[in-house]
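What follows are several structures.
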Structure 1
Amino acid sequence: MSLLKQKIIDKIRAEGPISFETFMSMALYDPESGYYTRESTEIGRAGDFYTSPHLHRIFGIMIGRQIEEMWGIIGKPDRFSIVEMGAGMGYLAKDMLDYISTKELFGHIDYTIIELNPVIRDRQKSLLKDYAGKMSWVSGPGDIGTITGCFLSNELLDALPVHLVTMGDMLTEIFVSIGDKQGDDQDNQFIEVQVPCDNNIKSYLKEFSIDLPAGYKTEINLKIRNWLEDISGKLEKGFVLTIDYGYSSAEYYSEERSTGTLLCYHKHQLNEDPYQHIGEQDITAHVNFSAVKKWGEALGLRTDGYCPQGTYLVALGIDEAITQLFGDSPDPFPTPKSVPLFGDPFQMAQIKGLIFPQGMGASHQVMVQSKGIDAARLRGFTLRNHAERL
């Protein structure tokens, strides 16, 4: 039995059943053995899953273009801070900075990565050593002052711990307990038990007009509100750029998703059992972007745009970047040999994976919120903007 599994069992024995949110928090973020905090965590080809920056460096180039546009919208201030949360191995930061380093903006930025894992932090520092003068690392938003700039995240919110609820004769929340047969194998097995929902969950369902039918099981992410409170308080002027897989509230809690969206990733294999490989697999749930919008607006963050990643990248001008990369003109973004990419970096199939619905083009959504500026018309949302549907 792993130390983390024993730690969770000991907690349940001492305190009684724990919420799934608590279980997921320990499985992912336990300081010693959590999935995102352990020394051996790998993301990418050698790990359990990969994200858009692993497909092709053009993704980072496009986000760099977006940052450049944001800087111009707010009047090209002398200092523009980029704060990335959940930066993985640092590929997105590297590809963005490779692009920005060729632009006027480069002389005005500072780049902060929020990273809890010291081992991953060291890997990021190694990858980003060419930009050491621009970089800093902190453990949380509380470690930075107020900024003018952009809070950036790619596949962060899906890893925030969630509550699980189910509708039977009444709405109940799923807690995690252990088998009660002493000396039997069941004593070390996690089981789910149902308890009455608290007022926070009931308020969430009421706030988003969610009416769950009998037999429905789903997730509720209340941690997003805490995250928004943290970053909105630090953003004096600028943007929040969020990229993740998710839906509007109406889509999320539709009849077709009666079993929820909770998924686990272990060595690039998908499963639906969060009670195995504890501390060694990722656990995720889709994002309710309606909550991101509504809670953000209550904190002073205006929603400027929301649409699928593929549409966003096309509107932002990925064709222009492709021409620069693959056309007759010299490549202004040479690929450093130190940056591993899947296969040949010049294969169009990798880029199609970022854009096409069969890849991440439809599953992943892009949202931009802003604070302290007039309404911004961002190029990435000129083809489609679904913010009003949230």
Structure 2
Amino acid sequence: MSELKNQKSGMGKILPVLFGFFVMGFCDVVGISTSYVKIDFNLSETLAGFIPSMVFAWFFLLSVPTAILMNKIGRKRTVQISNVVTIIGMMIPFFAYNLTTCLIAFGLLGIGNTILQVSLNPLLTNVIKGDKLTSSLTAGQVIKAVSSFCGPFIAAFAVYYFGNWKALFPIFAAITVLAAIWLMLTPVPEEENKVKSASVGDTFALLKDKTILFLFLGIVAVVGIDVGTNTLAPKLLMERSNLAIETAGYGSSVYFLCRTVGAFIGAFLLMKMSDIRYFRIHITAALVSVIVLFFMFSNLSILIVLGLIGFSCSSIFAVIYSLAIKHRPDKANEISGLLITGVVGGAIAPPLMGFFTDQVGSQAGSIAVILFLVSYLVLFAFMQRPLGIRH
């Protein structure tokens, strides 16, 4: 009886932390939001490409400082700061909707998401120990993927029931309020500060290691592919299949659904094959899929190829992260902060995609940027031995 009570008590602490991963997925709504904002304010592809940058640039600027702050005030308080920033950001466009307020909102969403991604995974270790930690971290990533998958549907719901897509902002704000209250009412054990935080300089000094540098650039590339494909999906369907934006937004959902399925399958495959072999097979499949996307013009064929890209790239981030930790296990904390900084790839790819799309007059320009990023990962996957990475 007491064992059952302890299990219920444990789940009561775990669930509000896991629910934070749903809030973490809100950053991916920038994909469909970019298409809406571009139409509402008649932006060029180049200018629209900077909208995702407002979200993901903060990972470069704030990841390491957030880790230092977290060491001073604790993980739970740091997560709650992220919730407050996200709530404020999500309410601004609802009360004042113009290009400036949209950029501010996405900026605050990016700041909140950066703080959340740095602090939520460590917070989970406060309530889960031992063998269950890996499965719980995987569960958190699945919840985040489900949130990303739901984003376009929430936008379509807002248009259908409230007459305007921007109603999704207060919906997201309300969900974040719920997450913050649930976590506030949950007693979470405080962590013990046993490890001294590395300085910003110590962390970036790791890039002098050629292998770490290539792995860091791999994170930049894979996040650029992820955010870039998410942003591209609705635009490509509108351009080539002549779909309305509300329907085209489902392209992002198909991408995230296949990415979620790929992550599930990848978790099992990676128990049976080496990281390098998995990396090579899946990134080669991604390369073929992106090349094929140049020649796809029907609705179904585009969705299939977008799904294949999502499936192929679903666990690449985890593989690169694992390779980095295995390469320098003595610098695990510093490497973690550095790799999260690499999420800035989501801020770099969309503006480049917008620029090249304007230059060639079609979304083929965006596909070319994604092809370049995938090609880097293919090159990297087949040059592990010269870099000294263990197989």
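Every number here is computed from the coordinates shown, using simple stated rules; none is lab data. Here the structure is a predicted model, which means the values were calculated and not measured. Cβ atoms are built from the backbone, for glycine too; each structure is taken alone.
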With helix-only ellipticity at 222 nm (-39500 (n - 2.57) for each DSSP H run of 4 or more, over all residues; to 500) derived from the coordinates and found to be -27000, which of 1, 2 does the value describe?
-> 2
Here mean count of other Cβ atoms within 10 Å over residues 220-227 was calculated and came to 18.9; which of the structures 1, 2 was it taken from?
-> 1
One of 1, 2 was used to calculate volume of the Cα convex hull per residue in Å³, for residues 116-315 alone, giving 184; which?
-> 1
Taking relative contact order in percent (Cα under 8 Å, 6 or more apart) from the coordinates of each of 1, 2, which one would give 20?
-> 1
